[in-house]
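**Q** Once you scroll down, you'll see the structures, which are given as structure tokens.
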Structure I
Amino acid sequence: MNYLVTGSAGHLGEALMRTLQGRGQDVRGLDLKASPFTHFVGSVIDPDFVALAMKNVDIVLHTATLHKPHVGTHSRQDFVDTNITGTLNLLEAAVKSGIKAFIYTSTTSTFGDAMRPPIGGPAVWVNETLAPKPKNIYGVTKTAAEDLCQLFSRNHQLPSIVLRTSRFFPEADDNKDRRDGYMDENLKVNELLYRRVDIEDVVNAHLLAVHKAPSLGFDRFIISATAPFVQADALQLGVDVATVVEKYVPQFQSLYREKGWRMLPAIDRVYDSNHASTVLGWIPKFTFSNVITRLEEGEDYRSSLARAVGIKGYHDKVFDGEPYPLDKKLQTELEQ
């Protein structure tokens with residue numbers, strides 16, 4: 001099988017390239033940026049460039065995208081061009097080339113405002129039955145691209161799988177209160193309870209999706225570290241996370257005391273990855289409970305792949321001490 005990975009200079013793209021190359025697979029990388037993992041330097045917006053890169057390819061892993069951190073630095077048209085038109089170009093070329101599987105990396109950000117419970121209300125249980133309610137251009141364009149994948153599966157019998165991934169980036173959180181209130185490692189381990197996944201587990205989900213795509217035709221999956229909770233915990237998770245976690249992973253308390261860490265007081269959502277586990281056979285290694293054990297044994301909470309890829313950043317500069325411009329700054333910056 002010959003693979004094409006779009007976004008090969010990015011976090012997930014590089015992780016996929018490293019993994020596939022390590023397994024001896026024939027894989028090419030495509031990205032706007034030159035990198036050790038990029039063979040085709042150019043834009044998915046260019047259909048001729050896409051057609052060239054697609055020659056003799058069997059599998060497409062489409063990770064290239066404008067992300068949430070770009071909302072404050074790129075126009076809405078940029079998002080439409082890259083995330084929608086770029087995906088359409090790849091799908092058109094995939095049909096012409098007779099691609100065997102098209103795996104699209106989407107995001108749990110598509111759910112947007114559907115994950116906003118009232119203060120003190122129960123955490124929203126997020127699975128594939130929850131209707132997306134995008135809150136920004138990023139979510140809108142990712143949702144539209146998902147629908148394009150479904151359309152091409154339906155009308156052109158192109159096996160297409162959408163993977164809605166939760167957070168796996170190592171950059172600092174965009175919420176200043178959380179950055180100031182928690183050590184970075186503490187915050188990321190907390191997030192494994194409900195909204196984070198290790199990049200090694202994300203890669204494994206993509207490779208499982210490749211094998212399942214021909215028999216499934218089309219499907220969407222949430223890819224997030226398995227939460228230790230059940231849906232009946234949602235009400236208490238909205239007001240007292242520590243008590244709930246202690247029921248399932250009691251050893252976390254002593255470890256947190258030793259490290260001077262804190263548990264989040266409340267969480268607003270839980271990503272449920274049961275559908276991916278059941279249908280794809282995806283069993284993430286880096287769950288909260290497994291990571292607590294790793295930390296107790298003196299190991300890093302991240303996979304070796306996550307450490308190898310490292311921090312890439314989304315911009316070449318710092319914005320007023322923030323990791324990237326927040327949405328509230330968008331209009332001001334665009335008008336200047």
Structure II
Amino acid sequence: MSSVEFACIGSLREDYALLFSGEARLRELGGSAVYAAAGAKVWTPWVGLVARVGANFPAAWLTKLRERGLDIEGIKVLPDAQDTRAFYAYLSLENRAETDPATHFARVGLPLPAELAGYVPLSGQPLEPDKFGPLAVRPGDVPSSYLHAHGFHFAPDEFMVHNTLPGRMRHQGVGCITCDPDQRYMQPAMAEKVRLMVRGLDAFLPSEAEARAFFATTAGAPPMDLWQAAEAFGAMGTKSVVVKSGARGQLIYDAEAKRKWHVPAYPAKVRDLTGAGDAYCGGFLVGLVQTHDPVEAAVRGGVSASIVIEGRGAFYALDSTPGLAEARARALRDQVQRI
């Protein structure tokens with residue numbers, strides 16, 4: 001039987017990033033699944049990945065994942081090449097651009113990497129909510145041994161993945177399922193589809209920007225109150241809602257008990273924000289399964305994110321000082337506020 005107790009489903013990417021400091025990260029292993037798994041692994045050694053990559057994806061990176069203790073049985077290598085490039089330019093600690101890499105490299109005085117020629121960001125690709133794209137995980141991609149896991153986290157991905165797989169995994173006996181939505185489908189036009197998708201989740205974890213975009217009305221209207229957004233998501237049928245607000249912390253809404261909390265962000269020294277939200281969700285999943293308490297889950301998620309952003313790349317969190325996560329969790333618990 002597989003030793004995987006927690007599985008993270010999402011993407012594996014080749015990251016190209018310009019940090020706020022001006023530092024460039026070129027062609028490094030990234031992706032939502034990797035960072036979510038790193039956030040989970042801060043709290044448990046038994047983590048598996050489920051994703052799709054092309055034949056051109058560096059085999060050495062997959063080997064590295066295995067060597068760092070992650071189970072990669074769920075990574076499917078397709079027979080043909082696939083585009084897994086991802087570009088990010090941090091204009092501030094709160095503002096990230098994902099388009100026009102040539103302009104951003106020129107802004108910091110660097111040439112555009114040849115590998116980014118012809119790059120089209122995911123946000124610029126058409127939304128096809130009723131189709132699986134080539135890199136979208138199918139139900140059959142999930143190893144049968146993973147179905148013994150205690151919890152699954154669905155990182156940002158195509159709508160078809162989030163609409164199809166959670167229900168299948170629940171039917172197969174997975175006890176806890178959390179989902180971080182993709183910005184591409186968090187829009188008013190998708191309201192009915194998202195409502196049905198959210199129903200039955202143990203936790204739904206949108207960012208503040210995604211929550212506001214989803215409930216946007218007319219241009220120029222005041223932004224929706226985030227607690228109202230959390231309650232609206234809760235009314236769709238998820239047990240808990242987390243609205244992630246970066247440095248401003250997170251809003252936690254227990255939809256069953258109708259209780260609210262604010263959990264501040266741990267005051268980390270930021271080097272690279274890439275993957276912070278994904279790492280948060282990985283830590284949250286483990287905490288929710290182990291304690292059945294969304295507040296403690298949020299604390300653990302916050303700690304996972306704080307460790308990831310202090311270094312460079314997903315693996316930085318896996319080399320953290322023993323006892324660091326527990327010490328940060330103790331400090332963060334004292335700052336939780338009941339609303």
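Nothing in this text is a laboratory measurement; each read-out follows from the coordinates by a stated rule. From a predicted model like this one, the values you see are computed outputs, not experimental measurements. Cβ atoms are built from the backbone, for glycine too; each structure is taken alone.
**Q** Can you rank I, II by distance in nm of label points 7 Å out along Cα→Cβ at positions 256 and 280 and just name the one with the largest value?
**A** The maximum falls on structure I.
**Q** Computing Rg and Dmax of the Cα atoms in Å gives 19.7, 58 for which of I, II?
**A** That value comes from structure I.
**Q** Still on this model: Have a look at I, II and say which one yields 14.5 for mean count of other Cβ atoms within 10 Å over residues 88-95, as calculated.
**A** Value 14.5 for mean count of other Cβ atoms within 10 Å over residues 88-95 corresponds to II out of I, II.
**Q** To test your reading of the models, identify which of I, II gives -9000 for helix-only ellipticity at 222 nm (-39500 (n - 2.57) for each DSSP H run of 4 or more, over all residues; to 500) when calculated.
**A** Among I, II, the structure yielding -9000 for helix-only ellipticity at 222 nm (-39500 (n - 2.57) for each DSSP H run of 4 or more, over all residues; to 500) is II.
**Q** Assuming 1.00 is FRET efficiency 1/(1 + (r/R0)^6) of positions 120 and 184 (r between Cβ atoms, R0 = 30 Å, to 0.05) as calculated from a single structure, say which of I, II it is.
**A** Derived from the structure labelled II.
**Q** Figure out for me which of the structures I, II the number 1.0 belongs to, where distance in nm of label points 7 Å out along Cα→Cβ at positions 176 and 304 was derived from the coordinates.
**A** II
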